[in-house]
Structure I
Amino acid sequence: MKIKCNKDTIKKGVHIVENVVSGSNINPMLQNVKIVANDNTLELSTTDLEVSVSYLIDSVEIVEPGQMVVPEDKIASIVKEWTEDSIEITEENKKCIITGKNSYFKILCADPEEFPTIPQFINDEYIEMDKNILADMIKKTAFIILGDKTRYGASGVFLDICENHIKMVANDGRRLAEVRKKINNPNGITKNCIIPIKGVLQIQKIVGEPDRIGTGGHDDIVKLRIEEKRILVNTKNSTTCSQLLEGQYPKYEEVIPTNLDKRVILDKHEFTSAVRRGSVMTTDDYKLLKFKFTGKTLEISCVSPDVGESKVVIPIEYTGEELEIGLNPEFVLDFLKNVEAEEVKLEMKDPGTAGVFKTGGGCTYVIMPMNLGDEKTA
């Protein structure tokens, strides 16, 4: 095997597949990347047996076809620091030789026959959608799971395809995010699954990457196929496969209150700034902000027993009787930084009912209220 290509091309390929590799994996073979050169294309693949990814490079000169399995950390370190425009990679007697005008490296390789089989995308029973929309759905849901390190390994994102809609949901028992989008589903596919967070992050990575270097363009279509125990996501150059979490997703719809009679329209940037300022007095052990809605103003205050007090007032458009509700400011800010809308709507009922944030584009965010009786005098 012998190939020649631009350094940025191979660097991008390694970047896309490297996150699947775990240095803590007890199986040494799973710390490698498989490289296959054939028919003027170069395919890089990695797997940890739960998540796998393959990336196809077509802007490469195949001098001699072949394959090799090389330690991912070694080849990644080399190509990331490569200073020349072009790079030459050769496999000889289970050794990877990387050469340039002023550089030379030789890495011991593993037997390609011992590398696990990478699942391939089957063009059957799949849906297509804009990959930028899928990336946006992940962004607006997965942050909940990422923020809950205590449940990181057992949590996942719920994906549901039904009729002409696709929705994605994440929750940690204290907050919930749901995003619904319209799709073309001519075959009437109805399937759902729970994707572990590592799989979600790898899917997010491939749909967030441009398919061609230097063109600035995207091939905007992504294919999703849900099988019994895994999901496969395919773009023009990448395929990610993730095992699914077992079990039924909770009936989350019951958590979203529907009888909300108080509504407020908030300027996202002004509201974000006010929450940040009000939360200055919170601590790791005391994360409670009081939101008081009265007429045309919102008062955000905090009385922290160990730090002090804060109060911020901003103008609002509010419909309803005066209301005070306690919310965790981190949960509010997590939502605000993951949406692009200029305005957000907050719907409420009383201090004991969850607050529901909504933006355009089918995004709903629910935060369970905190007991204002925990507020103390500083």
Structure II
Amino acid sequence: MKHVLIPTPDVNSEHGVVTAWFVENGQWVEAGTDLVEVETSKAVLEVSAPDSGYILQLGALKDEVSLTAPIALLFDDIDSLKAHQASLLAAPKPESPVRASVKAIKRAEELGVDLSSFDGSRLITVKDVEAAAFVEPDYKDMPSPLTAPEGVQRILIIGAGRGATQVIDIFADRPEQTAVAIVDEQRGKWGELIDDVPVVGGPDRLTELYEHGRFDAVVVAISTSVAARRKFRLMCEQAGIPLANAIDRTAKIATNVEMGEGNVICAFCHIGTATQIGNNNFFSAYNSFDHHNVVANDSSTGPGCMTSSRVKLGDQVRLGTGIHIEPGVELGDRVQVASGATIVRSVPADHVVKTKIVTTVVVPGR
């Protein structure tokens, strides 16, 4: 028995939907045969057989499937397939199966919520899980923010994921700024140290810590969710808390660039002359926004994105890795673009640009 796995270059998705099967259940398939098509929020993934065998489908048409689990099994003979099917049918079924979305299951694992305690009559959502997990936080045992020498801007980072380490690394070469604390919604991260910077609790501590003079400005280090970036920017705006830019020293900021606050600009980025950058954007390494571009607010990019001149990006635009955008193209608010895309015409708001990805099959050389 061999597993058939889904290719996962779309690192921002954890699940997809089966949109087409190209072979019948139980059919003999040769290595390299196209088997199934799975669609994520940003890509269409076409899965090919890694080997020859009789196929057993593990997801039906329109099923939501995990990108880390097998989508099918291959057997050397039909009897082995039928025996495996029989064992699956014979396995005891839970009396009250839990019905939860993939995101709700992941969130329950993060928050330590037992899904079996829910009423199984309806689908469990992320909101249900978070409501069940809520307990009034007690910060008395939390570490305190770090201190900094006079004249150094003290930064509180929102988000204790990998983006925080990128921001801290930027500050390592900018002695005029330093990270003194991190906040994160995931309670499991509270009390941890991220590159020696303490996670001091949740975002609800922002106002308290700012009013007590424990930091000077905020940087949102979340790169994977533009909705979260916007949420925390508005939270800071309503509380009167300023945002700070975190700009790697290797970045090239040309003349006549206009830039707002709260932007994270990673290594070797290029911002061309007369380009306008709004607030709270996250540009990964090796991005190039050529001359006379406009980027609004709360957007995020993967590495290696390049625009030509006169390109305009709206609010909350999400770009994958290695994207090229032709001159004069406009991407509306909340547009998402899959990795590897080349954009030659404008995309209206709330649309997704997907790329078709086919499994690479490795076969013995001759």
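To test your reading of the models, identify which of I, II gives 4.5 for distance in nm of label points 7 Å out along Cα→Cβ at positions 77 and 125 when calculated. Intermediate values should be presented prior to the final figure.
On the way: I: 4.5; II: 5.2.
It was calculated from structure I.
For which of I, II does semi-axes √(5λ) of the Cα gyration tensor in Å, for residues 117-204 alone, calculated from the coordinates, equal 23, 16, 11?
Numbers: I: 23, 16, 11; II: 33, 14, 9.
Value 23, 16, 11 for semi-axes √(5λ) of the Cα gyration tensor in Å, for residues 117-204 alone corresponds to I out of I, II.
Looking at structures I, II, which one was distance in nm of label points 7 Å out along Cα→Cβ at positions 37 and 301 calculated from, given that it came out as 3.1?
Value 3.1 for distance in nm of label points 7 Å out along Cα→Cβ at positions 37 and 301 corresponds to II out of I, II.
Throughout, read-outs are computed from the coordinates displayed, never taken from laboratory work. This one's a predicted model, so the numbers in the text were calculated from it and none came from an experiment. Cβ atoms are built from the backbone, for glycine too; each structure is taken alone.
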